[in-house]
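The next part holds the structures, each set out as structure tokens.
Bear in mind these aren't lab numbers, they're just calculated from the coordinates by the rules spelled out. Keep in mind that this is a model prediction, so the values were computed, not measured. Cβ atoms are built from the backbone, for glycine too; each structure is taken alone.
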Structure I
Amino acid sequence: MTDLLATIYLYVKAFHVMAVMSWMAGLFYLPRLFVYHAERGKTDQEPAASLVIMEDKLLRLIMRPAMIATWLSGIGLVLTPGVVDWSMLWPWVKALCVLGMTWFHGWCATERRGLSAGTSRGGRHYRLMNEVPTLLMIGIVLSVIVKY
């Protein structure tokens, strides 16, 4: 198994980068849709109905599969011999930030259900929460590139 992982390592890594990019795009965009929904989608008519559909499809059809692909390919990378030195700090920082991204994904799913049901927080709250994936991304990229 480890020979196979070593052989396909670069393909798994490339797939991982593509999956992460797709997941991050959704994590950046969905809270922005929440801002619009909270501030402009106060009724059951347009634009609220369109926002509910957009939020649902983004989460279900793009973000969830991208998150799963990110996790699976990431686990494949971690299992490849010689890729991760667990005695260093960087893989632990990355792992913690990835868990944070996964929590944020779950938070987005919960908020989407609330917005669909007609309950929401204010636009300011969603604007602030929109910064969470950026901070986590900074932690991930620095830890993987600098490898401290």
Structure II
Amino acid sequence: MGSGSLDITPTLAIPDDELVERFVRASGAGGQNVNKVSTAVELRFDVANSPSLPDPLRERLLAKRDRRLTDDGVLVIDAQRFRTQDRNRQDARERLAALIAAALVVPKKRIATKPSRAAKARRLDAKRERSQVKRGRSQKSHWE
């Protein structure tokens, strides 16, 4: 039915046969329409066993603590924002693509640094000043 695959980047695409779409009735308000028409889409994508994902990307996706990820590594996306099945289907696919695209970005390694000697001195000076200010407040005043 669709374009054959879900494109994420020019070099990465997920074939449609790896995506399972189920059309269900949406929950929430909407009256007779919502009770009668299966416009909500549940999109399932097996992250753990997908041959089209590079391994580092798969690792990052599975490492995410995401409630949309089942225990056996299947990503489930619910779309019921729109009134038509087609719009919800598009929405689900776009959200899946966005999620995978976000995991493509490799987080930068953090380099441990130490504060400079001057920075330590500044911090301690500020602490000393502050304590003087506070000490000045607590002293009993001898004005009278």
Tell me which of I, II gives 2.3 when you compute distance in nm of label points 7 Å out along Cα→Cβ at positions 78 and 110. I
Among the shown structures I, II, from which was the value -13000 of helix-only ellipticity at 222 nm (-39500 (n - 2.57) for each DSSP H run of 4 or more, over all residues; to 500) calculated? II
Assuming 20 is relative contact order in percent (Cα under 8 Å, 6 or more apart) as calculated from a single structure, say which of I, II it is. II
Taking distance in nm of label points 7 Å out along Cα→Cβ at positions 86 and 102 as the criterion, which structure among I, II has the greatest value? II
Supply the structure label, taken from I, II, corresponding to mean projected area of the Cα convex hull in nm² with the calculated value 9.0. I
